[in-house]
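There are structures below to look over.
Every number here is computed from the coordinates shown, using simple stated rules; none is lab data. Given the structure is predicted, the values throughout are model-derived calculations rather than measurements. Cβ atoms are built from the backbone, for glycine too; each structure is taken alone.
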Structure P
Amino acid sequence: MKLVAAIDVGGTSIKGALVDSQLRIITTASAPTPQGDVDGSKSIQVISQLLSNLAAPGEINAVGLAVPGSLDEAQGLSRWSGNLQWKNLPIQHLLEEEIKIPVAFGHDVRTGALAELRSGAAQGFKNAIFIPIGTGIAAALIIDGVIRSSDGFAGEIGHVDVGGAFMCVCGKKGCLEAASSALAISNAYAKASGTVGVSSEEVAMLARSGDALAKKIWGDAMQSLAKACQLLITILAPEIIIFGGGLSQAGDSLLSPMQSFLNDSLTFQRVPQFAIAHHGAQAGTIGCAMLALDLLASENTK
């Protein structure tokens, strides 16, 4: 049975998984994402070590690599990633050169959307949007049954201005990512309370338990997210919006405030369904594995 590795590079951690041809996750490993790694060399060493932790040499037939930011997927190039500090980095080539294994390359959000489209919450829909919320925020656009990327530039919903108070990694103030990402929620709570190290999941739990400050922080973040969704709904008219990433584990605490805001603010627009990703926080992992298996299948047909 063919085995592939799924590598999902995030702003906080690099997650790896060994996956079989039936998309069953055999084992996982993770490591902190190197900071200030502008040439990608430290990240490549971390990925190489993760692969060694996942399987013995020769067991992995292909790697699916997903990274955030603006990409040229055909060229294997990270044009820009604010959280990773990468600019015009040929990460796919550099990794292949290091590990000597074929690498399929994709955007972290679009790989998650691929998993949801083929075997998840987007199945049966022609027009859907997938929004994972983690260290950053972006959207994958499924239009007429196809994931559209506009040469890798589309979907950067995290950098629309929702009127937020904090600076973003892109250098602008007011971006959705700086208002509603998991990192932004933690940072906002720390700034308001003076207590550092409280995760976004913990803020959600505090809000549910009635903590006034946490409710304010969480409510502001959800309202900003709803404003961004209103733009997507008005422009693209999705049938469903699917939320993934670590913050999606908040479930109804994530969906209900947005549904309430949109019920009050939408007029003529088609109101989409809202759902949590079927694959949850593992959507990106499953999508990476799909990319790697697709690469193997294409090589077998040559």
Structure Q
Amino acid sequence: MAEARLPSQNPRAGVPFVLPALAMLAAMILVPGVYVLWLSFHASSFGQSPTYVGFANYAKILADPYFWRALKNTVIVVLTVVHVELLLGLGVALLFANGLPFRKLLIACVLAPYAVSEVGAVVMWRTMFDPDAGLVTRLMLGFGLTPLEWSVVPMHGLILVSLLSIWLHLPFTFIILYAARLSIPKDLYEAAELDGATAWQSFRRITLPLLMPAILIAMLFRYIFAYRLFSEVWLLTGGGPARQTEVVAIYLYLEAFRYNNFGTATATGWLMVLTSLVLALVYLRKLYREMLARDA
């Protein structure tokens, strides 16, 4: 005789309990997302009824040189920020995992930027890198280096934005990689040492493969977050000079709230969503393969 299934073993028994959460997610994410998608196919502004224009908004965006410049700046900043941040986070995580004096105090110092608001951070960095009287500017001049003229040279502005973003978000990458490194059993390193493996061989054969899922997760989230970069650029350069340091999120903001083109702004938002999803799928596929390789 088959055993009677307990109510708790019925997969459908928990559906009523999750329906409120699903309804909340639908109200906060799904419904606005569908409305924004609908609006992206319409011409709309303040006091104007939406008029269906099909893919005209998307065609207008893709034909706009300012959009492509913003996209190029976004790609430059994102690639720089994510990869430099990953290397720094990995290096600091491995350094702390191997043992350091005053480790708790140093970890608190590394995590401190995550507690600083973006507005406060921008004000602090603007003061330090002030072209005339900034502390960092004076130090660079003292060492014979060319200071960052971020308010007039677009590339210098992008460099400063990248440095600021790395400083602000390095704790996120560090804490993921540090926790993953601490989860690796010490027995593996002891066995490798008995076999005569060098420190580089242990890193290559043990640390890096076991950290790869955490690395992919950290890169996935940082790519998505960095792609939505707005506050650092808007508060530091405002997209100037002459929209030369503009990123996609600022392009969207200007279309919506300066030029009142809600249709093109929502179309830009959906282009950001689609590119983020493509990027996420790439990393999720790599992560899935890594997990399958570990289970095999």
Structure R
Amino acid sequence: MTFSTRLKEEITEHDGDTLEKRAELSAILRYDATFSKEKITITSENAKIARRIYKYLKEIFNINIKIIVRNQKRFRIKQIYILEIKEKMMFILESLNIYENNHKIKANENYLETFEEKKAYLQGTFLTTGSINDPSTSGYHLEFVFTKETDAFFIKKLLKSLKLDAKSLKRANRYMVYLKSAEMISDLIKMFNAVNSLFYFEDIRIYRDHKNMVNRLNNCEIANQEKTTITGLKHLELIKFIREKDLFDLLDEHTQIVLEYREKYPESSYAELAEIISLETEYKIGKSGINHHFIKMKKLIDQYNNQD
């Protein structure tokens, strides 16, 4: 079972109040039902979602609903659940703010007055048009796909009203509204009250964030080590030059100690070199002191190269 399916099934485990049920049904029928003069047809590949739609319609409108189960053979055999409504059709569509005066109308945010109704509408939208990537196998991505641009625009606006900044694009003859931010996807799963899915998502998110942090630290450590090694090799070249030109004795005693230890430990950082010298000699020195002596060495070389 995919993470997307697990999340949808977890959503179906929690019932809302009557207003929330109406809001969810409004989204489901608007985005997933087909309408004709004879019937309203809703199709689902998920038994729990089909059962939820049946239950809500029965509770709110007290109607008879025909259920057809078909086996679909494509890549594998799977069952398709078809719900057919032939009673109170226009009353249902008008009650759910889908039709008005026998004409289909655009989704209206004023119909969703409370946070709970907005959340329920998004739940219905996700159950029918939504999907989410498994964060353990790919990047963070949650999307809703629509056949009409106006529907995509409305859902994007609805998400924004809940402080979820979604993006949109056209893909072939479909319109997609999507979230890429892990934090926003987590917030939406939390709104759906899908605790198990939220814990799973957050566990993967924490693991990936920790892994990325470790990789960044490792890369930083490698870069610093490479820089230290290059600096040490440059120092060895300069010390070799000083010895070849008989300039070593012109340096003071402490500078000579630092250069001698640099020859012994060419790959050590300034801090490591200072610690070694402080432990093995009577000369106590810090990182800045090490740098000061290398500056002295460079000045001596510059003076030698610049003399007439």
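With Rg/Rh (Cα atoms, Kirkwood Rh), for residues 139-258 alone derived from the coordinates and found to be 1.18, which of P, Q, R does the value describe? It would help to have the intermediate numbers written out before the result.
Numbers: P: 0.99; Q: 1.18; R: 1.46.
The correct label is Q.
Comparing relative contact order in percent (Cα under 8 Å, 6 or more apart) across P, Q, R, which structure shows the greatest value? If you can, show how the numbers build up before the last one.
Numbers: P: 19; Q: 28; R: 13.
Largest one: structure Q.
Which structure, out of P, Q, R, was distance in nm of label points 7 Å out along Cα→Cβ at positions 115 and 283 calculated from, if the result is 6.7? Please report the intermediate quantities before stating the final value.
Values: P: 0.9; Q: 2.7; R: 6.7.
The value was obtained from structure R.
Can you tell which of P, Q, R yields -12500 when helix-only ellipticity at 222 nm (-39500 (n - 2.57) for each DSSP H run of 4 or more, over all residues; to 500) is derived from it? Display every interim value, and only then the final one.
On the way: P: -12500; Q: -22000; R: -19000.
Only structure P yields this read-out.
Looking at structures P, Q, R, which one was Rg and Dmax of the Cα atoms in Å calculated from, given that it came out as 24.3, 87? Provide the component values of the computation, followed by the final result.
Numbers: P: 18.8, 61; Q: 24.3, 87; R: 34.7, 108.
Only structure Q yields this read-out.
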